[in-house]
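What follows is a group of structures, each given as structure tokens.
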Structure P
Amino acid sequence: MSVFKDFSLSKFRERSKLQLRFESFNTLNHPQFANPNNRVDLPQGGTITALSSTSNMRDLQAGIKIIF
């Protein structure tokens, strides 16, 4: 999800603008589970006991962009 706001910089150049950006990844914060346990000889066989190690839960970032 992203939110952008543009501001005109007409004092410096005719078409230049400043853009404020706010972005969110995994906004709803849904968990991303790891693969199920593939050992069938254990009582935990076939169960998911961890979250994926490559997933970030909620990630937010802000930035400024100058377009000229």
Structure Q
Amino acid sequence: MRELVVHVEAFDVSRSRQIAAVIVEPRRAQFDDILVYVHRVGRSASLAARRVEWTPRGGYEEIVYSK
């Protein structure tokens, strides 16, 4: 399996899906699964606020851990 895991910091975590698309789209042919963990700025050591997973079959799926 070809998987990519990315951790990013964002001021506006509600834009997680758009952030993930910027990361995923140029790389989608290279990977079977891409996970993008979005942390609030300055809190990257803590649990991510959201996770966006992309797969060729399922597309984008977002999990909200905190708002």
Structure R
Amino acid sequence: MGREVSEFAVGDQVLGWSTERSSHPEYVVLVPATQLVRKPIVLEWETAGTLHVVGVTAYAAARAL
């Protein structure tokens, strides 16, 4: 955890994206905090993991129109 990061603590469950890799890691290193959000506690990982894909698809569809 970088010194300048105050939004998250070691062990927090987060969702995010990276321009460096396309994967679903269990541990995150070297991803800017601005590309992460806390995983909602009420969502199981199977559901939470799809949120990025749904959002990107909606963005692409709206942009195409």
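Rule-based calculations on the coordinates, nothing more; no lab input. No experiment lies behind these values; they were computed from the predicted model shown. Cβ atoms are built from the backbone, for glycine too; each structure is taken alone.
Annotations
- Which entry (P, Q, R) yields the derived value -4000 for helix-only ellipticity at 222 nm (-39500 (n - 2.57) for each DSSP H run of 4 or more, over all residues; to 500): Q
- In this comparison of P, Q, R, the computed figure -0.55, -0.62, -0.81 for log10 I(q)/I(0) by the Debye sum over Cα atoms at q = 0.12, 0.14, 0.19 Å⁻¹ is attributed to P.
- Set P, Q, R, criterion distance in nm of label points 7 Å out along Cα→Cβ at positions 3 and 51: the highest-scoring structure is R.
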